[in-house]
Structure 1
Amino acid sequence: MSTTRVGFALTGSFCTFSRVFRVIRELKDFGYDITPILSFASAGEDTRFHPHDEVWRTLEEITGKAPLSTLSQVEPIGPKKMLDAYIIAPMSGASMGKFAHGIFDTPALLGAKSHLRNSRPVLVAPSTNDGLSTAAENIGKILGMRNVYFVPFGQDDPAGKPRSVVADFEKIPEALAAALAGAQMQPILLGTLKKEGK
């Protein structure tokens, strides 16, 4: 049986990277062949959560591969049928807006577009403070896209950030298995998610 090849792209929402790294390690332990991909911001920005070189080192240590970080590196994903599934986690509000409107100007998004030409699944895990305001329209557009699936998501801080939504990253392995079978994991909408560390 051949190994399932998964592209795992990270966009903004840097505060979630530590959780995402754990999921990537889990998928690797499950036997998936993971190719890490970075948006321009994820590849080059130093943040209070992670210096950019730490992001690179962590992904390479987990996957055994240097992240793809240029448009020319990800463009062949579709033509060469390089992947069986493609994950964008976290998917920031800005990335959702571009994706919903056909703007594929970062490696994370162009890789997804290239992959979709083969009618293979793309799994997105939203993380945005504006999910129940300006980003809601884009979430709706993406929900209607063929071969695109969501990691279930909910409100992470209804009192402090009432419009914020974030995916339950722990559900990525299960959501990925469903997407590979052509199904959307249900329910998509969750209640209030437990905060990290609680």
Structure 2
Amino acid sequence: MFVTFEGPEGGGKSTAILTVAGMLTEEGLAVIVTREPGSGEFGKRIRAILLEGGEVAPRSELFLFLADRANHVETVVKPALLSGKVVLCDRHADSTLVYQGFVRGLDESFVRAGNHFATGGLVPDLTLLFDLPAEVGLSRITNKDRLDREPLVFHEAVREGFLKLSRQEPNRFVVLDATQPPSDLARQAFEHIRSCS
């Protein structure tokens, strides 16, 4: 089973994914936690360029995310799925569609085609959308990376982009209220994954 954790910055995805992984492991499931960008040595280098460096042109940003995704799916996600593991991924193709397509204004059909090519057509079984107001999420972040430092209007557009996707694919997306306590949020995420498996 392939589950992605998506949403605006500061929604608690990274915290919840580790808690949920522990809960699933206690249920006897083999679980792998991964992220985009940043899995493996290749991903770590791309993450550094994308999030810790200076300005990156939108088209370059898109291709870096796609390069990371192609490598990640081929070397981490697909092998784990083939071995019967539950894959929990912190961000995936939906983030690229929202950030680079909807918000940066790159051609949506091109971004969708790029995602399809990079993933080989792999689509998550379930996507958990950690939704909260942009200003609330940003107020939770202490060490801001390049994307975190974008203006509030950018982050509000990101939130709207994710909600738009959730309306387009209601059978795959589950929207969670990320303003609730982390323990409650993780429990809800766990229950949705368990009911989907």
Structure 3
Amino acid sequence: MFIGVILLGGLFLFPMWNITLEAPQYPEPIGMDIWINKITDHNPNDLKNINLMNHYVGMKEIPEHLKEFELFPWVVGGMILLGLIFAFVGNHKLYLVWFIMMVIFGIAAMYDFYLWEYDYGHNLNPKAAIKFTNKDGTPMAYQPPLIGAKVILNFRAISLPLTGAYLLFTGMILSLVAFFVGRKEVQKA
């Protein structure tokens, strides 16, 4: 359990997610890395290039600040502290409680990320310089996928977890393993 909780701290050291855009006009894909407290260029000037490109179709700029960037570090820090307390108490049932709480927070965070992507890709400036429409005449949306790849015009948008997310997932799995090991030890006694 202890190792699983410590791995959660990786969210403070590594980005959680990446959105990459591949297109013929960009020999090197451009992208952004999403951390628990910021969004950064994947390569130098990527955010600037994304914002310039998106401006023409009416998308908002990638924000430098989101309210989640204030909240998430506290939630993660609180879950680390709670997990450490549970690890030192040594009750396997608490390991399951921690795992379930992490699943709930993870689902809420992914839903929040989806809502952000939806808003970013659908709420376009009606005065945009370039307007693309679907076959039925409705304005085209530019929402990247939550996870996986999607073609948007001549871009291939790829949205995938990065090191922070893998450490988080591994830590959660280790807490679940600790629950089953602890339960098995109690049943033997």
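For this structure, a couple of remarks:
- Comparison of 1, 2, 3 - label where FRET efficiency 1/(1 + (r/R0)^6) of positions 59 and 99 (r between Cβ atoms, R0 = 25 Å, to 0.05) is highest: 2
- Test item: mean count of other Cβ atoms within 10 Å over residues 67-74 calculated as 13.6, pick one of 1, 2, 3: 3
- Structure (1, 2, 3) behind the derived value -14500 of helix-only ellipticity at 222 nm (-39500 (n - 2.57) for each DSSP H run of 4 or more, over all residues; to 500): 2
- With mean count of other Cβ atoms within 10 Å over residues 83-90 derived as 15.8, matching label from 1, 2, 3: 3
Bear in mind that the values in this text are calculations on the coordinates, not laboratory data. This is a predicted model, so every value here is computed, not measured. Cβ atoms are built from the backbone, for glycine too; each structure is taken alone.
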